[in-house]
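Asker: Please find the structures below.
No value in this document is a laboratory result; all are computed from the given coordinates. Just so it is clear, the model here is predicted, and its values are computed rather than measured. Cβ atoms are built from the backbone, for glycine too; each structure is taken alone.
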Structure P
Amino acid sequence: MSQKAVVIGAGIAGLLAAAAMSRAVPEAEIVLLDRDVLPSGPANRRGVPQGQHAHLLMAGGSMAMESLFREDVRKRLFEAGAHEISLANGMLAYSPDAGWFRRYRRNGSRMITCTRGLLDWVVRETLLQQTTRLSIHQAVVEGLLGDAQRVRGVRISGADATLGSEVEADLVIDASGRGSRNIEWLTAIGVSAVQQRKIDSGLTNATRIYRTPPGAESFPLTMIQANPYSGRPGRSAMVLPIEGNRWMVSAGGTRGGEPPNDTQGFLDYIAGLPHPLVSQLISGAEPLTDVAVSRSTSNVRRYFEKSPVWPERFLVLGDALATFNPAYGQGMSVAALGAHDLFRELVRSDVSTPGLSRRVLLSAARHVDTAWSTAVAMDVLYPDVRGEKATIADRLAAGYARRLTRAATGSFNAATALWDVTSLKAPASRLLSPAALFATLNGPLLPRTNEPPLQPSERQILQRIMRGSEEPHGSR
């Protein structure tokens, strides 16, 4: 029997949900709805508020994404200029509370870096080549058709005449992102009192694109992490390699310590961080854009899986289910893992099987829990954080995370546990495994280092950049 799915939102969560449906049920018709006119290439768009800032696709999310396509999406991304970064040896990371993380010759988790526009475009093009039964329409979803027992479609406006004002479907997937009105839609059909939790550190992101200095193409991803334990606003920055031989330089600051949006203020902000490395790197790099700023960064958790009533044939995935402070780089991976859960359930059973929506929600919520614990454990510590107060569990998690981070700067066992969880390759319980627990309690095996662990060739690159910055070449 022919089946039809409506996916709300054409961001990563929506694209991967559509990929899960097309891979598991090849004969299904898929209608993808989005407010925006989608760009014809790798470009930013209005409906992705963090699109101009740093994005990381963690190892867990990358593996989940790959499982949804017949084509090699990672290969396509790399051919388009994306980078693969090893957490064990491909980055320089500084914690003001613990010093520089050491780099290891052994392999660790890997993440993919590129612009959000490139990632969306490559995934969308791969999806369109995977199925001929997908149509994309610009439309605004106004509500759900159905009742508290079953959703049977959506009400829309602003769509082309071929769709009309109502779209019937066997399955509706909300992947419409941070701005989703799903609680309003559910209330209108009799599903109310969904529990929510919000933690907002007030993070502001400011980003500028630079041309990678000649000879610095192999320089590691570099980050100065924020310090949530100082009692002051968190301040951070990173230099992220992206496609087109460019660096994406993102600065972040929590409430009271926000980076400015003017060029000189941006440079001064980065120069005032606890370590000068990021400032030194960009001192000799050519700026290609102005400074872009956004503030859509709060952690919001909607506990749909705990609702006593849930309609069949309706799912919520990605940021529409939970949003995280983007500083931790886990949102896209959580969306990918949720889409993989949908794929797995569709392979096991039919769309019409009772309880399918609830089972997918429960599975997706486990990935949300892992990312939520990482983000909230840090964000609750910043001054003037807003939303619900930190629980005892939050404080305990934050205390353990601090000891683990310190240990990870000089202990491979502690570092791999931290990488496995932040990469969403393992649940938060991985941090309590015997090896991780022993390493955390014993602390780092090597002393703290306040200088970056640069290889000789990297030190030469840095010196050339800094020498070049002393030559007159115009405003940076």
Structure Q
Amino acid sequence: MKNKKKLCFGVIIGTRAYFNSALAKDVRKQLLKTIEEQGYDYVILPEDATPTGSSSIETREDGIKCAELFRQNRDKIDGIIVSLPNFGFEIGIINAISIADLNVPVLVQACDDENDKVDLDSRRDAFCGKISVCNNLYQYGIPFTDTTLHTYSIYSDLLAKDINRFAAVCRVVNGLRHARIGAIGTRPAGFQTVRASEKILQATGITVVPVDLSEILGAARKIEDTDAELVQKIEEIKKYARVPQQYSEKLMLQAKFGVAVERWMNANAIDAVAIQCWDSLEQNYGCAACVTMSMLGEKLIPAACEVDIAGAVSMYALTLASQHQSALLDWNNNFAEDRNKCVCTHCGNFPKSFIMNDIELGTLGVLGRTLGKVHTFGAVYGKVKQGDFTFFRISTDDTKGCIKSYLGEGTITDDPYGMDGCIAVTKVDNLQTLMKYICKNGFEHHVAMCRGNVKDILQEAIESYLGWNLYVHE
């Protein structure tokens, strides 16, 4: 991913004058310790910046001080964490967030009372105060993320879990709001299903950067056989996958294409890419795009087939959420023995770590029959190892003028299946209901997947911050 900097949180400690300020000092110390232990950075007022001596925000003036600090660090802060050691005074907190105007996700955490310590020196009342803070955020139209429980101890293991989940939400929201999606080539005429609206995507902050396929192929052909980057790419491919001897002469052609693609992406700061892989590349250049796309995906730079721009965005969202490789698959074949299973496949573009098995390079099965195998080398052959996965798809609905999406989880099984390319036999509860929803609502045949369960992260990012239409499959 392009942005690999350490995530940074603006931190607000809320307090109220009627409560013991020592409670706020303890919470500040432990919260910052947990943030550091989880590998994140933070921006917070110095302890002596407010009268409490713990940098706790109480008055409007305190809030203005905090807002100014946050604005000075606008390019650094990815999200804001509000912690309430006690009831908190919502005026200072809401002023800090609204005046700073960072437009980043906000997490609201509040501390437990110990029910045997509710004297005036020990009580917190944060259970109630959190409702007041959230009410103000709602009034100001500032979206926010809640914690697992309404309140818990600042020493609870839940704090680190909630911070890590919030960090993933920040990655998704901020990443998509500034994403640059490459579109190499034009959409194949035979795939109207992958049409997408650049203008609707741009409304979220997603920029599509196009380039004609001929420019990439022209750049590839100009690369000298002795080019150091090309030599390195050939070795990289050999280490990445087994190359059958009969196709070894195709490596030079394949590697030049890969180098040309990566040079263009680097020059244009591309986060994810959609490539015209069918079938101009094979006819006019003489190889497939699959291994190039697979290797990009392995580097956490998603690459989608058939210039499926919305598919590339879907893959990028999963990669941001999981920090793992994502793949683009067809919902492709029924599995008669179990109607909750289906075969998801593509010609051969899955990242190696998504497959979690050794891979081999070969030729495209379907196109190879019509164009000749010699022109379609570069497909990845691999059977995906069993395990949990998350599936996700966005689509730009031009008629309704919105981005719509669906999201869910399933299991990749170890069922054998006798097709070439990249194969994943999947099981999704109530699959027939999902297929009806996809068909009735005009979604594409492509779906993005990543290993692991990140459904709740994407759901929070979309519902609380991005505002896309979302169907969550259960």
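Asker: The value 155 for volume of the Cα convex hull per residue in Å³ was derived from one model only; which of P, Q is it?
Answerer: Q
Asker: Comparing FRET efficiency 1/(1 + (r/R0)^6) of positions 138 and 194 (r between Cβ atoms, R0 = 25 Å, to 0.05) across P, Q, which structure shows the greatest value?
Answerer: Looking at the calculated values, the largest one is P.
Asker: Figure out for me which of the structures P, Q the number 22, 14, 12 belongs to, where semi-axes √(5λ) of the Cα gyration tensor in Å, for residues 34-81 alone was derived from the coordinates. Write out the running numbers ahead of the final one.
Answerer: Working: P: 22, 14, 12; Q: 20, 14, 8.
Source structure: P.
Asker: Let me ask something else. For distance in nm of label points 7 Å out along Cα→Cβ at positions 154 and 290, which of the structures P, Q scores highest?
Answerer: Q
Asker: Quick one: FRET efficiency 1/(1 + (r/R0)^6) of positions 162 and 322 (r between Cβ atoms, R0 = 25 Å, to 0.05) came out at 0.15 when computed from one of P, Q, so which one is it? Don't skip to the end; give the middle numbers.
Answerer: Working: P: 0.15; Q: 0.90.
Computed on structure P.
Asker: Determine which structure produced the value 13 for relative contact order in percent (Cα under 8 Å, 6 or more apart), calculated from the coordinates; the candidates are P, Q.
Answerer: Computing relative contact order in percent (Cα under 8 Å, 6 or more apart) on every structure in P, Q gives 13 only for Q.
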